[in-house]
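Colleague: Below: a set of structures, written as structure tokens.
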Structure 1
Amino acid sequence: KINAGIYLLNPSVLNMIELRPTSIEKEVFPKIASKKQLYAMILPGFWMDIGQPKDYISGLRLYLDSL
């Protein structure tokens, strides 16, 4: 499974993030999970990382080829 880094957060979660370099995944999510308030959505089908320009172009090409 992949964490795509797309989060829907209650605004109160922002109070849990310290004003320093912080890993949400390692520092905040465990606190939310301990309260049994952390959920995930499994996305069926294809997914790819398009965070780099070359990957965006590859993803766009794959999408256009599928039309």
Structure 2
Amino acid sequence: MPSTNIDVNFDNSYSRLPKNFFEKINPESVKDPKLIVFNHDLGNKLGIENTGSKETLSKVFSGNLLP
């Protein structure tokens, strides 16, 4: 998988619950995703380090590219 240059500090706590609480699936591709705006202040508060291009960000946040 290509590098995204995006560091997302995400703890998937649901994956530690019993299997009837979640199902592992791959996201469906979105055709031609576009990023309208990225809120850098909010991204910093959420622990999202953004060093990616607008194109990469649109792919990551649409689920087309996983960090």
Structure 3
Amino acid sequence: MASTPRSPLGDEVLDQLLAHARLELPEDRRAVAGPAVTMVLGLYDSLDDVAVGETPPASAFDARWR
């Protein structure tokens, strides 16, 4: 899957994320939070490059040892 680089978060999106998390940040910390959130989202995007193969997800786990 081709990955498209994310654009930096705008103030409006950062405001929505902070409101959703119920966080109030002063302006100096908001200036640092935007690039940090963009970096974390970029790390999430890098998971698209992981080849997971044909293994279906496990629907149950049996913890008994034989």
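Colleague: Tell me which of 1, 2, 3 gives -9000 when you compute helix-only ellipticity at 222 nm (-39500 (n - 2.57) for each DSSP H run of 4 or more, over all residues; to 500). Please list the in-between numbers first.
Modeller: Values: 1: -9000; 2: -6000; 3: -15000.
The structure behind it is 1.
Colleague: Tell me which of 1, 2, 3 gives -0.54, -0.78, -1.20 when you compute log10 I(q)/I(0) by the Debye sum over Cα atoms at q = 0.12, 0.18, 0.27 Å⁻¹. Working shown, then result.
Modeller: Details: 1: -0.49, -0.84, -1.25; 2: -0.38, -0.79, -1.22; 3: -0.54, -0.78, -1.20.
The read-out was computed on structure 3.
The numbers here are math on the coordinates, done by the rules we state, and not lab data. Fair warning: this is a prediction, and the values are worked out from it, not measured in the lab.
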